[in-house]
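Next come the structures, one after another.
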Structure I
Amino acid sequence: MFSKLYIACQSREGDLQDFFRHENQPWPPSLSQHGNLKQGNKADLISCLQGSTEASADTPQVDAKIFDGAVVVQMLHPKTASTFKDYIQTVFLPYVQGQLQSAQRIDFVWDTYKPDSLKTDTREKRGSGARRRVAPTVKIPSNWKSFLRVDDNKTELFGLLAQELGSIDAAGKDVYSMVDNQVVSNTSRENLEGLQPCNHEEADTRIFWHVLDAAKQHQRIMIRTVDTDVFVLAISQMQRISQKEVWLAFGLGKLFRYYPIHDIARSLDPQKSLTLPVFHTFTGCDTVSFFAGKSKKKCVGYLGCVSRRH
């Protein structure tokens, strides 16, 4: 097509510079893949942010742990549990009790699902599953991953798990969890102003309500997630809790590591840390196209705004 246009332009004495200045399709190819968002690898940014700071495979000692609840549920398969009550009693609560052995406080933060959300398209790309009612006596679906692809399924499951967390006997240790925009807890604490109400849709940002609240009493905090967005936000928020120690338990399987966010944030200029979420969004995320041929690493290299190594 371009060769034909080139020949036609020459025979008509057209201006080639002017001709190629204009797009030849409704969507700019630099930002669009045939009308869809141009995808990239968000995790490329982690190596740039990490710089010379070493991640560790050894579990750090912390006082409080903040969990992305959806990540935990994805990891904890039902195994031999036959009903949702069995799942709670034999899989979920033993995991929670195990985490409480090495912390004074744990928080579980859950996503909420809005029908008119910008995230709807991203979720649809993950596939679909069958709608199942979630109740203690209902049988566990055979395909756990398919079950978790349905927003209504997750909403009911998260609510059930959150209520269980609110009534857990933790021997003097604090447990907090979100239900919609409110907090349930096993404590008698009355003032929850720092935690509720919270109308954030995703756990990515809800998590930091809990981090900031936990930082009022605890010096060392850990966040469990698998999302690069949380990695970026954690570095940005360190400017608000700079005297604390924050670890990110990140990844799965062989790629699982503990990242010292406090050390990474200290190695960056404070202003750059605060504007990092803007840079991350502008260079491509779940709801913003990546630039064609421009990965996160290349963008960091062009701007020189994050890592000394780049």
Structure II
Amino acid sequence: MALWSKTVSSVPRCARAQSNLGAEYLLQQNYPQAMRHLKAALDIKPTYAEAYNNLGIAYKELGFYDQAFDAFLKAFQLKKRYVEPLQNIANIFVSKKDYKSAFICFNALLKRKPDSAQVYNDVGIAYQQQGEHELAKQHFYKALELNPHYVEARNNLGVWYKNQGMYDEAIEEFTQVLELKPDFAEVHGNLGTVYSNKRLYDEAINEFKRALQLKPHFLDAMNNLGNAYRGKGRYDQTIATFNRMLKINPKLALPHVNLAITYLYQIKDNKKALYHFERALALDPNFPHADAIRKQIEELKKEASRQ
């Protein structure tokens, strides 16, 4: 970072320096700054395939999938032997659930890189999303056969075991990942979920807290932490955690539902439960189990009218 920052200050029209500084910001997850320098590199050198690919990654992380796709495609068109943009294009198709197009890309990738653990891992993710669980497992195993230290594949295998209810196997995989990469926030979150499923709430709470230390706005971990507090009977912390989610993103329906459930069943405060159920549906009328929530709202209103 120091080297390329100094170079950019000295020679601002150096495309390589701008691109490499953008890549450093990308590693730090500072996506706006990464985009600023990558775009500067492309302004200087419009045929810079690597800069387009990294720009696509920044767009993808910010949720701008169409712009990400265009950047990856441009990188691939500029440098046909550069396979990383093709892999990123395949994963964009997976995120859009266009599996037919994704597998066309994956097949092309495996012809070029038959020993790529990363490609086998990504294919496994695609199969997992389609419900092809055995094929997913086979591809995660193949990725680990090619690279036993590939933490993303081992994490995905752990998630596979978790989804099958094989919690001890999942814990073993997640623990192995954390031995190799102790700052992997998502894996701490996954391990916490397994502990919660086993009702080992103290262990779960510790893992979710660690995930949030590493990634403070990790909303899935925050939601699961709130549920773990509720499982442990620590209701004040349950409520504080779900309210913390709403401070980060006031438009989320899920924390309102969880607050409503906590107030209804644990705190026995029907008025607050009703408020949060109604807020949840106002924010997301198509929330899962919306009909059951509407029925609960009607019952709470009837009970309130009788008092």
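Looking at structures I, II, which one was helix-only ellipticity at 222 nm (-39500 (n - 2.57) for each DSSP H run of 4 or more, over all residues; to 500) calculated from, given that it came out as -24500? Before the final figure, lay out each step's value.
On the way: I: -10000; II: -24500.
Checking each candidate, the match is II.
To test your reading of the models, identify which of I, II gives 6 for relative contact order in percent (Cα under 8 Å, 6 or more apart) when calculated. Don't jump to the answer; show the numbers that get you there.
Numbers: I: 25; II: 6.
It must be structure II, since only it matches.
Mean count of other Cβ atoms within 10 Å over residues 42-49 computed as 19.2: which structure among I, II? Don't skip to the end; give the middle numbers.
Details: I: 19.2; II: 16.2.
For mean count of other Cβ atoms within 10 Å over residues 42-49, the value 19.2 is produced by structure I.
As an exercise: FRET efficiency 1/(1 + (r/R0)^6) of positions 74 and 202 (r between Cβ atoms, R0 = 25 Å, to 0.05), calculated from one structure in I, II, equals 0.95. Which structure is it?
Computing FRET efficiency 1/(1 + (r/R0)^6) of positions 74 and 202 (r between Cβ atoms, R0 = 25 Å, to 0.05) on every structure in I, II gives 0.95 only for I.
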Please compute mean count of other Cβ atoms within 10 Å over residues 138-145 for structures I, II and give me the label with the greatest value. II
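Taking percent of Cα pairs over 32 Å apart for each of I, II, which is largest? Before the final figure, lay out each step's value.
On the way: I: 37; II: 42.
Max of percent of Cα pairs over 32 Å apart: II.
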Could you tell me which structure in I, II was used to calculate semi-axes √(5λ) of the Cα gyration tensor in Å, for residues 90-217 alone as 27, 19, 12? I
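No value in this document is a laboratory result; all are computed from the given coordinates. This is a predicted model, so every value here is computed, not measured. Cβ atoms are built from the backbone, for glycine too; each structure is taken alone.
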